[in-house]
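Q: Next up, some structures in structure tokens.
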Structure P
Amino acid sequence: MIISALQKARAEYQPKLPKSLTGSVKLVDGAATESVADQAEIKELFPNTYGMPLITFEETDGATDYPAVNVGVILSGGQAPGGHNVISGIFDGIKKINADSKLYGFLGGPGGLVDHKYIEITAGYLNGYRNTGGFDIIGSGRTKLEEEAQFDKGLEILKELNINALVIIGGDDSNTNACVLAEYYAAKNAGVQVIGCPKTIDGDLKNEMIEASFGFDTAVKVYAELIGNIQRDANSAKKYWHFVKLMGRSASHIGLEAALQTQPNITLISEEVAEKKQTLDEIVAYMADIVAKRAAEGNNFGVALIPEGLIEFVPEMKALIAELNDLLAEGSAIEKEFKMMKKSHRLAWLAEQLTAESAAVFNSLPTGIATQLTLDRDPHGNVQVSLIETEKLLGEMVKTKLAEMKEAGEFKGKFGTQYHFFGYEGRCAAPSNFDADYCYSLGYNAAFLIAEGKTGYMSSVRNTTAPAEEWIAGGVPVTMMMNMEKRHGHMKPVIQKALVELDGAPFKFLLENREKWAFEPDYLYPGPIQYWGPSEVCDRTTVTLQLEQGKK
């Protein structure tokens, strides 16, 4: 394997651990738990894994002899920085528990379990991946573990390899499926534990016990560096407005944190748009007003941050998309006719199938955006918002609005645009020190959950604004995070997504500073991720966490 100088140096970095995991460990049970909503339904669906207590690990003087364990690990869903360190933590943790323990990686995501594709992860193989980005150590995939036939097929290889426990590293859907699998194996007395680890750069898998999903810190630092570079360029050239779309379909955590790190002129938050029921025209008018006021001061430039999923939160767009999702559902008569039709006739014909209100919105959109709304749906049957160029939609609409304002004498400046979408740039970055430590701790902690015979738990590491040795390690029952939601027309148990809280400290901080940042030259240029140097530079957590925990 050819490695860069940075990768070689990073391989020597030893991630920090909570002090409670560095010596002998004692498990302490906390209070019994219940789901965040729909308690009766969730309890009925998960009789073997519902109501379990919170778990905390503490230091102890007494040593515990654990038997060797064979553990399987799966990377599920999209990449996030730090996944390799979770696996490193699991490996080192189970080896500390008992040197004869073994770790197996299932290849290509959950499908590797079903198809019996795996490798044994040895120390020599693992060493080339420590503290690196990506999921290439075993690969990932989006196969959903939802059917009993899959569970049974997976159990065959788990039994063949004498695997005692399975760790599924993924987001809310993957961890929901991990809990379903844990319940199924518990009901069958299969002898296989299932533990989850919280991964998603979107940051929407969080609660009081999961302070952050791993990869979020690194990804936003990458985006913030790029945004800072763009702001410096904008402030130098003084002739472009940069419209930057950022990942985050269901929640705007990335956009909010990036704004807190860079202080752009405009930051749109999807949850705020939904709360205020802002129309597309109102959003455009708000943006155009800032552009015009900056132009009046001679500043024909600026930066606007736009969350990926924004249009689904705009009331009239949300209604339109819902109608399109139903009309263009896979296998429907309209979907078949739409695909057989000449492309030049499609949009006009589809508009006729919509309600009058949605047809008016659909016909008002630029042709390119309207076309993007009709593209193939995602695995959940929804429009793929990452393919919709929301940044261009808003840029074009602001341009039209400014032309109207110029005719009315309300705008006398210039308006040039540049468009950007930051997504894949952050998913496989080399993890920051925080994510390197946090991910390693999550994996190491998972090893002790396994050693203690737990199943249906998610690895939890808290108090993360403190130095790593003061972090609190433990576990939270996955059922505690669940509620019932409609998926594909059926009510299903799922982990409740964490949206930006409009009464939370991070959003309030944005609100307090938004007008100042719109007009004053207060850009921040955070620069690249730092790995060596002062702790306050290299080990800092997100501004979101600092504000949430009253540390800023």
Structure Q
Amino acid sequence: MNEIKQNTKPIKTLDDLAKFADYSLMNTLNKNPESKDDGVDYQPRQVFSGHYVPVKPTPIRNPEYITHSKELFNELGFDDSLALNKDFISMFSGDISKVPEPLSKVGWACGYALSIYGNEYYQQCPFQTGNGYGDGRAVSILEAVINGKRWEMQLKGGGKTPYCRGADGRAVLRSSVREFLAQEHMYSLGVSTSRSLSLYTSMTELVQRPWFSKGSYSKDPDRMIEETVAITTRVAPSFLRVGQVELFARRARKNEHSKAKEELEKIVLHLIEREYKDVIDKNLTLEEKAVLLAEQFRKRLTKLVSNWIRIGYCQGNFNSDNCAAGGFTLDYGPFGFIEGFDPYYQPWSSSGDHFSFLNQPQAAEQNFHVFYSALRVLISSNKKCLEELDKIRNDFSKVMQEEMQNMWTSKLGLSTFDEELLNELLVLMTESTVDYTMFFRELSNIPSDISSLKKCFYNPVLNEKLKKRWNLWFDKWKLLIKDSNFDELSIQMKLINPKYTLREWFLVPAYEQAQIGEYTLIKELQEVMTNPYSEQSLEVENKFYKLKPLEFFDLAGISHVSCSS
């Protein structure tokens, strides 16, 4: 794979961009033998073998620009004017039929397997075999090597694929706004994530989706509504998932076809090349590489999840197919940022406690187990490597615990972890309904007494017993930091504890206004949420640094969402 292309001039046209194209996945992995070269492959079908299916995306009709990521454009060397370039808009709203060579006029979609909390599932596949589950509306259209980095660009809502399971292949404006802003925000929070490139909507195309009635408290959508379609382009070094490696391991384990083991080997080596080649020596044996891959993925995954909890993020639906094998946040569906602290906070109305806020480390371990099991199929004949792999698996919870302890230590501004202090705090925050983000941000000011933290309480009137426990906790905390330089500690803690997070009740008016062609609030949120640690203007603080209004509690579409998008 070519990794030497550099851009020294701003990329202003598709012709400029075309110079950096390098389609490693399509050039090195197996194409499904039953696929069509023209990519017109839109009916649900079983894909028995191959790593990808060529798919021609379906353009949205009459595309209109909403916004783009200025930071990512700058990182890629894209001129800001490119986002409004007619040819660029066509390409990134789904029409790649006229792109200049060597840009491909066909994209690709991939299959993957599904495990929920470590348990294999087949019933989500329309054929009950696992051969029809995968990218149902996400179509990758470009791989490019720019300034020594490989980027894959994928259209979310790019139309039907063989994995669409009878759906329309579209993403709606509501979910596209959420994903675009969430990726921008997470990157600015310092959390590993896929990135947002651009957001375009259709001025005329509508689809039907289940959603909640206005003012409903229902846990499940209770009506069908018409929504505008959109395409957001997400960008990452690759979109390889744990579920993808899992799919090929299942096939190899069952010996489903003659090339099953070979396809597993290929996908693992491709994953290493795309995501881990800087830390895994290419001269090692396949088995040795697989062991190091497991170790490196464990390192990234545990760090990722501890960061999620640091900034108050809950993935909501952390299955194996929503877990990036590169160890970053992927698939912003039923995600949410915690407000009133609840260890069992879960933004997705259709899920249970297993994916709730403080259960995310356990969910990560289950996804790691799926990944480990897939690698075990690959190296089953090497006893030494198997023992090393087993140890990496068995030590997951220990490594996860260390990451969590380090995170809590820094979040509280301590020099060493204090389990008793943390547990007391979490109980108090739960019993008092304290806003998670605001509490840790206000604590970062190193207040002289507990009274200045009352602004973080949804019910500031505490009974005497609870008030006494809070004062005792605060005194213990102050005793532990007494030898610190408070000014320096405050600065340090404010780099750990953000001031602003992307609360759902900020997003709702933004995407509702977008439905009528008003994008001002989207751009305002983009500006605020890409500076989450900064002390911004008083106007911004009054608007975006405050408690969730009580009337929004338990309200459908704000306190909880469905997976519909």
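Q: 2.5 is what came out when distance in nm of label points 7 Å out along Cα→Cβ at positions 235 and 403 was calculated for one structure; which of P, Q is it?
A: Of the structures listed, the value fits Q.
Q: For mean count of other Cβ atoms within 10 Å over residues 83-90, find whichever of P, Q sits highest and give me its label.
A: Result for mean count of other Cβ atoms within 10 Å over residues 83-90 over P, Q: largest is P.
Q: For structures P, Q, calculate distance in nm of label points 7 Å out along Cα→Cβ at positions 195 and 483 and state which one comes out highest.
A: Q
Q: When you work out FRET efficiency 1/(1 + (r/R0)^6) of positions 155 and 203 (r between Cβ atoms, R0 = 30 Å, to 0.05) for each of the structures P, Q, which one comes out largest?
A: By FRET efficiency 1/(1 + (r/R0)^6) of positions 155 and 203 (r between Cβ atoms, R0 = 30 Å, to 0.05), the leading structure of P, Q is Q.
Q: Have a look at P, Q and say which one yields 1, 7, 12, 13, 12, 11, 11, 10, 8, 7, 5, 2, 1, 0, 0 for P(r) over Cα pairs in 5 Å bins from 0, in percent, for residues 291-458 alone, as calculated.
A: The read-out was computed on structure P.
Q: Sticking with this structure for a sec: Quick check on the output: 80, 59, 47 is Cα extents along the principal axes in Å, derived from one of P, Q. Which one produced it?
A: P
Q: Upon calculation of FRET efficiency 1/(1 + (r/R0)^6) of positions 67 and 179 (r between Cβ atoms, R0 = 25 Å, to 0.05) from the atomic coordinates, which of the structures P, Q produces 0.50?
A: Derived from P, not from the others.
Q: Continuing with the same structure: Say we calculate relative contact order in percent (Cα under 8 Å, 6 or more apart) for every structure; which of P, Q gives the highest result?
A: Looking at the calculated values, the largest one is P.
Q: Another one. Given structures P, Q, which gives the highest value for FRET efficiency 1/(1 + (r/R0)^6) of positions 339 and 435 (r between Cβ atoms, R0 = 35 Å, to 0.05)?
A: Sorting by FRET efficiency 1/(1 + (r/R0)^6) of positions 339 and 435 (r between Cβ atoms, R0 = 35 Å, to 0.05) in descending order puts Q first.
Q: Suppose mean count of other Cβ atoms within 10 Å over residues 219-226 works out to 13.5; of P, Q, which structure was it derived from?
A: This figure was derived from Q.
A short reminder: the numbers here are calculations on the coordinates, not readings from a lab. Worth saying up front: this structure is predicted, and the values here are computed from it rather than measured. Cβ atoms are built from the backbone, for glycine too; each structure is taken alone.
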